[in-house]
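Asker: In the part that follows, the structures are each spelled out as structure tokens.
Values quoted throughout were computed directly from the atomic coordinates according to the rules given, and no laboratory measurement underlies them. If you're wondering where the values come from, they're calculated on a predicted model, not measured in any experiment. Cβ atoms are built from the backbone, for glycine too; each structure is taken alone.
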Structure I
Amino acid sequence: MRASNLKPTLLLIDYNNLFYRGSNVHPDLEHNGQFTGGFYGFVQQLASTANETAAQMIVACKDTPPYFRTTDFPAFKKGRSKVDPEWAAELQKNKVMCDKFLQAAGIPIAAEKGLEADDLMAILASNCADHRVVIASNDSDMYQILQDGVCMYRGKDRGYYTRKDFVEQYGEEVASNWVEVLALSGGHNGVPSIKFPGTVKGIGETTALQIVRGDMRKERVQSLYKHKRKRIERNRKLCRLPYPLYRITKDNLRVPYKGTLREREVMRQLNIRGIQYTSSVKSMLDRLHKGL
């Protein structure tokens, strides 16, 4: 998919996803005895993605617990492994660095208590018809918001993924009912998969696709929906983006699209952490400056 010259490109990034990927890639990077791998990895990936997608505007979307989804499913995301307190403190310091960098670069952070980054990206994507919206994500949960003018960017090797690609890969029946696939299989965000009556193993994506396409024996599917109706309804609500629709809409989510670009402050933030002001960062800032 080539960048459009008719609409400016808005890049939506999952703040935490970008940050933790950077931290895992650079776990031993330090400056003056302080861990800086999370900050360095975040800035490096942000600049690279912004340049590869030719973004003129960027919004960083943040998860903000406690999540609304715990109202319907108290165990939501509670199964995740706990982080060592000392390491968690180092990561938090790096997040503060990232926030200061974004502020200096004029890149707004979208955050609403109770919502995840996926919810915010879904809301913003539906509110930006005058932009080419690019979502930096590999998460299949995001497939449900693909439409004309909204695509995913899955990295330099895999490139763009559009609604057309989605339909070609899975078919229109599945593309129009992707939330049902997620409701049955659980997706990737802490939602439990549904189990067939009398079995222990949960339904995976392959089986969920067979059910939605109508490729499974009708009697077996009817039995599943009869016995698991309430859980499937709960999962539909948990998997649908944004969640929950009645709490927040695109009209009352306020994001300051236009920030103040302070290139000298960006350079200072990088310098005091021992990180070089690279050409990729400069290219990103130049493009953002033109878009402001």
Structure II
Amino acid sequence: MLSTRHLTGIKNITEADIQLIFQTAEEFKEVINRPIKKVPSLRDMTVANLFFENSTRTRVSFELAERRLSADIVNFSASASSVSKGETLLDTVNNILAMKVDMVVMRHPAPGACAFLANKIKANIVNAGDGTHEHPTQALLDAFSMREHLGDLAGKKICIFGDILHSRVALSNIFCLQKLGAHVKVCGPPTLIPKHIGGLGVGVEHDVRKALEWCDVANILRIQLERQDIRYFPSLREYSQYFGINKALLDSLGKQILIMHPGPINRGVEITSDVADSEHSLILQQVENGVAIRMAVLYLLANQ
């Protein structure tokens, strides 16, 4: 069993929890590749998907995972709810729980929103992204995808490229990879690297070539323009020129590295199409593994 009733962040779970999720996800990955893709594991349970921010991949992945587990689903969108009339987060969730919902999957723009709810309600909470804080299931599916190709991640070198400052994926990846024994660096413009990130035990590099020469896996994040209230670099063209990753750069390294991206991809900015679609790209495998990982998380929390 997991050591916690909620998945609010990678920081709050153990390495044993991560390994149990991976083991369970491997079993569910076999299920979703069968002709009949459903199992009755969450039959008679109701899961509410509360998304206070826009989402495509994560929302669809969670909903598909819930349907594969035979759960009943309630989808909630903040823009079409009483939140727009001034209702508080706690009132909104309590009203939904009064309808006998067993589990809540929530994305919220405020860091710590999921942890706040976890202390207030009885239902299991799964964090689908809270502001610039954490995105635990993305980190789990990223590490799971790496492990499929590299085996044990202990001692492996992983570099996270791009907008580290505004990324919840980066922080969850750092926590997850370190718990699995990997060495982690971040790379990007100085303005997009948090000042004190070295305190988390990660290396910092501003030269893309040096970072690529060092790593076994390049996990490339998009520039999150929607979270930037000031300009952190002169233009997207200059960002692409100095920090974008293209095939010519990869071909000049003299070694093969795995390419990952949590999406959505800004093609031609942080990564070119010939890299995103290359044989060394795990991007579509990340999407497939996302369903299996989320099935595992929901199943294990439901059994608490």
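Asker: Between I, II, which one scores greatest on distance in nm of label points 7 Å out along Cα→Cβ at positions 128 and 168? Before the final figure, lay out the partial values.
Answerer: On the way: I: 2.4; II: 1.0.
Largest calculated value belongs to I.
Asker: Here is a follow-up. So mean count of other Cβ atoms within 10 Å over residues 64-71, computed for just one structure, reads 16.6; which one of I, II is that?
Answerer: That value comes from structure I.
Asker: Further question on the same structure: When distance in nm of label points 7 Å out along Cα→Cβ at positions 240 and 272 is computed for each of I, II, which one produces 1.0?
Answerer: II
Asker: Match the computed value -11500 of helix-only ellipticity at 222 nm (-39500 (n - 2.57) for each DSSP H run of 4 or more, over all residues; to 500) to one of the structures I, II, and report its label.
Answerer: Structure of origin is II.
Asker: Figure out for me which of the structures I, II the number 29 belongs to, where percent of Cα pairs over 31 Å apart was derived from the coordinates.
Answerer: II
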